Structure I
Amino acid sequence: MTSIVQRKVSTEAAQLLQTAGVSPLMSRLFAARGVSDISQISANLSQLLPPQSMTNNQRMAKLLADAIQANKKLLVIGDYDADGATATAVAVKGLRAFGANVDFLVPNRFEYGYGLTPEIVALAALQQPDVIVTVDNGIASVDGVEAANTLGIQVLITDHHLPGLETPRAACIINPNQQGCTFASKHLAGVGVMFYGLLGLRAELRERGVYAQIPEPNLSELMDLVALGTVADLVKLDENNRILVEQGLRRIRAGACSHGITALLKIAGREPVKASAQDLGFYVAPRLNAAGRLDDMTLGIQCLLADSASQAVQIAQQLNDLNLQRRSIEVDMQDSANLSLEDIPIAHQYSICMYQPDWHQGVIGILASRIKERHHRPVITFADAGDGLIKGSGRSIAGLHLRDALDLLSKRQPDLIIKFGGHAMAAGLTIKLENFNLFKLSFETVVKSLLTEADLESVLEVDGNLSVNDMTFQVAQALESQVWGQGFAPPLFYDEFEVVNQRILSEKHLKLSLKPVSSPSVIDAIYFNQTDLLANHIQAAYQLQTNNYNGAQKVQLNLRYVAT
């Protein structure tokens, strides 16, 4: 069951925005998302939170500056998702621009798992680094940092994940979510934290007089990578993150971005000059993530670091091929999951846990997400990890902090979960295969204690109706040019229509002509992944979007939900 809830709009805030020159429609949309002053939608870099406000960032800058000036060898160790890949690329590009001797290493998820483990430290030691810089990981790497310390390798941690009970004994940690950090935005992605580290480093080198005679590096050249990682990691797009994303999109549209991002956009059929946050999230990030899911994220990082367009295109093609392979694996896994779900009394459960031995470790997170979207329950899917172990990837719903739920379970049954980590909405864990049924029952008990029946009802927030006068190509363009995403949801309107015409397109989508009940106008619409014909009159939630087809520019409605 899905409930339709209209977002509340502060008429006072909307009026203030209109007075400041914002259109009535955009004022209403912004006000519904908590914006009350035009400064909150500013995209000026001058509005960014200052780098010195991040706890330990000035100390981090001094240590990096000392290492660079002593010509020490730095090794960046990243994560195998898009945030980790972009963070690694930002670290390598940025540190090299400051004159650092730096290389990178990213663990293969199937051999080494996540984070700075003792095994990764041993592998890194073969390169004889003086300093390890972690990006998008490290805050939970207590044993790995100890291993590095024993070898005499200094560890600098940049991360954004929630810390555990014990903090690694690193030389320095910057993380907006570590205890005592005063940084006002707790929603930076891993790539954002590394970018802030570079901002601090530049300020330190300025103070040391390094740029008295020579031009300093322009860190805004990294903004396209920061934007991609921020969108891909689904962190909340607060004011600070929206500035980072908007600035990155401007560089992409202006053709001033990395060869890798340009190549990935083009191979996905998107035009860089019209790039949006949705393009980064739905077209670029999956192709980049495919490397980490099926192979090695080194390939993705190499694409982002490519020195030429031809090199980037070649690697982007390999990433695209991997993404096609990932899709095929995902379809097979979904088919087998759907068969298993038929035997599960989902209506009487608060959670879903599933395991099949032939599922792919790199794709179970996507599978969990798909099942969660369909059944609106916390979902954890497991795949075989060898040696009697299985690895799980979980996705949650509003109301259940998944990492905290796993933490509670681990406290109740200390021997059940071997290791875990993650966020409110996503987490990963490892358990013994023999304990799967016990985990399934125990997790259900924990979730049931934390959620109510009302939490299991899907809620769709909408922005009310859209005037027919606003159903134009120009308005659709204006909406698409804004930065929308996690915590700052893209506009979703809700209206009643008469279905004038409908047909199945490419055997899997519904192409429609709709007439708003309040107007004689007819407008095109698409309902993706829907093959059942609709009734003559419908109430639908939809997004207004542009549609460029065969050189013709039109506006269309993208139906997201039809009330039954």
Structure II
Amino acid sequence: MQKFTLFLFSISLLLSSDCNQKKALAGGPAPLLAEAYSPVFPVLLGKEHNPVFRINVKAADTEEAQEVTRIKASLAGTTRLADVASVKVFYTSDSPDFSDDALFGEASATSEVLTISGSQPLKAGDNYFWLSLSVKEGADILHKVAAVATEVGAQTETLAVPEPEQPALKRLGHALRQHNDDGVDTYRIPGLATTNLGTLIAVYDIRYNSGVDLQANVDIGMSRSTDGGQTWEPMKVIMDMGEWGGLPQDQNGIGDPAVLVDRQTNTIWVAALWAHGHPDKRTWWASQPGMSPEETGQLMLSKSTDDGLTWSPPINITAQIKDPEWYLVLQGPGKGITMEDGTLVFAAQFKDKDQMPHSTIIYSQDRGETWKAGTGAKSNTTEAQVVELSGGTLMLNMRDNRGSGPDGRNGTGARSVATTADLGRTWTEHPTSREALPEPVCMASLIKHSRENDGQSILLFSNPDDQYVRENITIKASEDEGMAWPVKYHTLIDEGRGAGYSCLTSIDDNTIGILYEGSQAHLVFQKIPLEELMEGN
């Protein structure tokens, strides 16, 4: 199972020492042991089974088989008991990973203390049981739920389940996009922004047939929320290149979106990469020098001037920003920003004439009519995000392909960081570059948020907080423009393994939203009060 920071504690509740001695002498079943584990997973609206608590019942190899007949659970700490639709227990045999293949039993959440009855013979060794919750669609996603097992009952004894170290309280969220939603195989590459009217705009890849990157049958999808992410409108396809040039959809994919809100006009821009031709090849390698769609990937924009209700046909800006010698140019992905002086900025990336990738920016100083590109901030960097610091300096936070070595266990995987005071004509390496923010070579998110209580700005960052694998999605905060990211401001929201991309937004002065590729759904949306991120974990 994936790496977790676990606290496992074994306990045996015996009827009496004399009784156990008599059972052992008589050849009866040996006492059972129980272990407990509470993962940091979100509990999602729209998802039938949400694993929240695991019990491992260890059984000795004896002639007389033991059987679990009941599990006692507690929902104490749940914000609102009526949010919980049902509690189920699944048996996963000797596998510690959750699955819903074997239902042990279930109960309605009519009280904080529940007894779930079933019949499960135990094997010698490990026997894993998972508590799983389903929550009602109307549940407030700022609420929390809790569920722990307190007792396991067998024919001959009752085991007290130890309390795990990790908290039982789980944050709610939305399974915004899941496998097979609308008949689609995979949803990936989240972008998230808040419009001037407070509407949330989520964009992402619709990968119809498989999870592979371009080239493939891929369109840009958009989900919209007008109530801070509590509910979401049905998905819309906002960028689709159809069968351009006489080639089928799977040779006209468009993906890897980034979203930007013009703070002066509320025009919403979405940037995406269009790939034409080269079937069954990855565009990252198949794109060549040149300018035409037949030669090279195209950087496309779509815009909305009515708060995300309708969208323009794709606009091709490749000729404005691409050097003909480059192999490829594309956006962040994730999100862009509006600077204080009104300049629109997307993080971007390009592969130069030697096929070396560089993170950069593209920007517009005329409300999106024309666009320019900066120079490369650093070699062998790709997916980046940009924020404006005090004084108009831009900070570019970059995925660095140097990673942690070919075997994943040597070197130090960490984000590269650079700044520019002249819109990307020149760059300066930041003191924290390749030091402060570990990463497993993955996209990440960076935003600036202004606090209501003191008017000060903080930086918020999210990524898989690991040097080697894409797990432990964590939000971090910096109060000094990214010079330090104190551990007390690190908030783990999903410790499981997923595709790992994320995008943050300020929903309002006091609330942060995040859309990420999680362990429990392809695209998970959660919103978290700022005070919880800053209270010191």
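Quick look at the numbers
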| item | result |
| --- | --- |
| If helix-only ellipticity at 222 nm (-39500 (n - 2.57) for each DSSP H run of 4 or more, over all residues; to 500) is computed and equals -12000, the structure in I, II | I |
| Highest-scoring label, criterion being mean count of other Cβ atoms within 10 Å over residues 209-216, among I, II | II |
| Distance in nm of label points 7 Å out along Cα→Cβ at positions 401 and 425 - highest-scoring structure of I, II | II |
| Structures I, II, by distance in nm of label points 7 Å out along Cα→Cβ at positions 73 and 201: label with the highest value | II |
| For 2.6 (distance in nm of label points 7 Å out along Cα→Cβ at positions 41 and 153, calculated) the corresponding structure among I, II | II |
| log10 I(q)/I(0) by the Debye sum over Cα atoms at q = 0.10, 0.14 Å⁻¹, for residues 273-488 alone from the coordinates reads -0.46, -0.90; which among I, II | II |
| Structure (I, II) behind the derived value 85, 55, 46 of Cα extents along the principal axes in Å | II |
| Which of I, II leads on distance in nm of label points 7 Å out along Cα→Cβ at positions 265 and 281, largest value | II |
| Structure (I, II) behind the derived value 3.2 of distance in nm of label points 7 Å out along Cα→Cβ at positions 433 and 497 | II |
| Structure (I, II) behind the derived value 0.65 of FRET efficiency 1/(1 + (r/R0)^6) of positions 225 and 321 (r between Cβ atoms, R0 = 35 Å, to 0.05) | II |
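Values in this text are rule-based calculations from the coordinates and carry no lab data. Being a predicted model, the structure only gives us computed values, none of them experimental. Cβ atoms are built from the backbone, for glycine too; each structure is taken alone.
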